[in-house]
Structure P
Amino acid sequence: MIRVELVRAWPHRHDSVAVDVADGASVADALEAASWRLDAEFMGLAVFGQAATMETPLHDDDRIELLRALQIDPKQARRLRAARAKGAP
């Protein structure tokens, strides 16, 4: 058996759960053990920040992150912050 942690986050709160899965388990097995699933809000997966799929094999102490869709393009967000900083006194 191996133990992995699943994490998902929203603005101002997060949820995490540790589950035990069999050796050789995949991300899909861990999601099933936690009774979590991908949906319209959580669309992507990562293991320690590296892109993952449902078939990605897991190792002891891995952290699976459920990822939400971006609300704004990161480049656009940077431009908006720069424009606000220029306008600041």
Structure Q
Amino acid sequence: MTPSASKILGTVNAPYSANVSAHELAVGISSIEAAGAVMGPVFSFFSEVAPDLQKAFVAEMGLSDQSVKLVADHFQASCPFPLALAA
């Protein structure tokens, strides 16, 4: 696991006492259906992880920018502050 992935997982798992893996997070941030199973960590990824680390993680995991944007937009609809990967 890369240092950035380790830092991201610490950020997204801690508030929810979760143990989401990098793969589980990648699936959650790139699929609205899968995001429901790991909603807290996914929201934390979009709202608490620095935008440059978000982009690096998306690239590292080989995710489609478009699929990640769809999930970010979905969360943005319920969030009062801007999410970097939305819109």
Query raised in the report: Kirkwood radius over Cα pairs in Å, for residues 13-52 alone computed as 10.0: which structure among P, Q?
Result: Q
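So distance in nm of label points 7 Å out along Cα→Cβ at positions 5 and 45, computed for just one structure, reads 1.9; which one of P, Q is that?
Values: P: 1.9; Q: 1.2.
It was calculated from structure P.
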Query - Which of P, Q yields -18500 [helix-only ellipticity at 222 nm (-39500 (n - 2.57) for each DSSP H run of 4 or more, over all residues; to 500), calculated] - result: Q
Requested in this report: Determine which structure produced the value 1.15 for Rg/Rh (Cα atoms, Kirkwood Rh), calculated from the coordinates; the candidates are P, Q.
Outcome: P
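Values quoted throughout were computed directly from the atomic coordinates according to the rules given, and no laboratory measurement underlies them. Keep in mind the model is a prediction, meaning the values are calculated, not measured. Cβ atoms are built from the backbone, for glycine too; each structure is taken alone.
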